Structure 1
Amino acid sequence: MGPGQVKNKEEVLIEILKVEGVTKNFDQLVALRAVDVTLYKGDILGMIGPNGSGKTTLFNVISGIYAPASGNVRYKGQSITNKKPHVICRMGIARTFQIVQPFSQMTLLENVLIGAMYGRGFEQAAGREKAKEILQFVGLKDKIYFTPNEVTTEDRRRLELARALATEPEVLLLDEIMAGLTPAEIEEALNLIRQVNNRGITIFMVEHIMKAVMGICQRVVVLNYGEKIAEGSPQEVAENSEVIKAYLGDRYV
């Protein structure tokens, strides 16, 4: 299946992650209101919306950082609501963060090794080999002994991805993995995400760069003020009048 295509009706869709009526409050602020999202095995699902619309909050609920006020999150049919982040990670859901915060005094290899050992349970020797393999995969094999402060923004984004991949996830939540990258770097990042997906990893990604969303996602969900206002193929979402008004602007009319 090519990027941006929706699965044919004849294909068997296997639910791997299901968000059911999730609501999250911060005092009087409703950050998420009865949000439903279904992620199918093999998906590259995009999530867009204005700043403050609840995208990262939803990722935080899925990954166990926040407990929802109501609703449920299921992974492979099992409820993971209110489970601790490290438990969810070891079950097979990993994530990246919009603000990259690696261990600045450690090498790239050591940063990824932590993901392999504590996120997946590798012994140190096996974890080092896993970390090296992942760093090579993301294009950092020549910089494994550098510290994060010695590499570029693009490399730190690749490091963030590598740390998540070291936990051997089945589902990967990508929170603006392309923020701060140049157009050429964005193309390279898209190619890398496709390679990750080709490894059998299901991807749920938040992104503001519409070229990236349109070019790689099979389906897109749209949040606005904590509510899901649209879902469909990238083309369907781009032509949705409510989405245009809330987020895309008149250039998409």
Structure 2
Amino acid sequence: MANEFYSSTQKELLSRKKSVMSKYSDVFLGRKSFWVFLKYEVITFLFSWVPGAAGFALRRVFYRFLLKKVGRRVVFGRNITLRHPHKIFLGDNCLIDDNVVLDAKGEENEGIRIGANVYVGRNTILSCKEGSIYLDDYCNISSNCSLLSETEIRLGKHCFLAGHCYLVAGGNHVFDDISTPIMFQPSISKGGIKIGDDVWLAAGVIVLDGVSLGNGCVIGAGSVVHRSLPAYTVALGNPVQKIKVRGKNAESGPVEIER
């Protein structure tokens, strides 16, 4: 009975009916095709690690054969992890830094769609578990961030996430039954995460499932955002508390937000 509540990835890895190669294809490639497997292995083996300008040039040429769409003048750093790459879309002038994970896993999800002029910083993880992630134009995702989606994460234009931000859409579990491990109990979705245009999340911000942030919000460092906030709200704390509205109460002076 517990097997019913395993994540799709766990089911693939724990299945005794599938070969190791079949499990690998399901988790990393999302397609059962020897040609897809061979292309993925050859390109990542030969070019993923190459340093310097030569590496940038080679990945720019060859990674477009792995991904669904790659715009013009896209830069790929070293040691990028690609999962289900046929569901990853990149707009023009994107920069994907070293050690980034782009994981579009899922059977029926749209995957990862990144607009134009987007920067994804070193060691950042964009991971889908049957969900999807959408980053609109001019987003800047700093290093060591994690965006994990079982449903949907949407960031508007000109969003700026400082380092170590954590956004999780899904991942909540029922835990009333004390006789069953929590990981085997049903998961709950609260509708995903929707962030408007021109939003700044300072360092270490956590945004929970079901949250919407209106255009122009600013969230202070280390905050836990557990509820939705209207446009131009400046908020801080754990749990997050509104402290002012941008453009109003100017007489109170500027509010400094640590990056």
For structures 1, 2, which has the highest computed value of relative contact order in percent (Cα under 8 Å, 6 or more apart)? 1
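Work out the source of 2.7 here, i.e. which of 1, 2 gives that when distance in nm of label points 7 Å out along Cα→Cβ at positions 43 and 131 is computed.
Values: 1: 3.3; 2: 2.7.
It traces back to 2.
By the measure FRET efficiency 1/(1 + (r/R0)^6) of positions 67 and 227 (r between Cβ atoms, R0 = 41 Å, to 0.05), tell me the structure among 1, 2 with the highest figure. The partial results should precede the final answer.
On the way: 1: 1.00; 2: 0.70.
Structure 1 gives the largest value of FRET efficiency 1/(1 + (r/R0)^6) of positions 67 and 227 (r between Cβ atoms, R0 = 41 Å, to 0.05) among 1, 2.
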Thinking of 1, 2, which structure, once percent of Cα pairs over 25 Å apart is computed, gives back 43? 1
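Where does the value 29, 21, 19 come from, among 1, 2, when Cα extents along the principal axes in Å, for residues 83-162 alone is the thing being computed?
Numbers: 1: 35, 30, 22; 2: 29, 21, 19.
Matching structure: 2.
When helix-only ellipticity at 222 nm (-39500 (n - 2.57) for each DSSP H run of 4 or more, over all residues; to 500) is computed for each of 1, 2, which one produces -4000?
Working: 1: -9000; 2: -4000.
Computed on structure 2.
Bear in mind that the values in this text are calculations on the coordinates, not laboratory data. From a predicted model like this one, the values you see are computed outputs, not experimental measurements. Cβ atoms are built from the backbone, for glycine too; each structure is taken alone.
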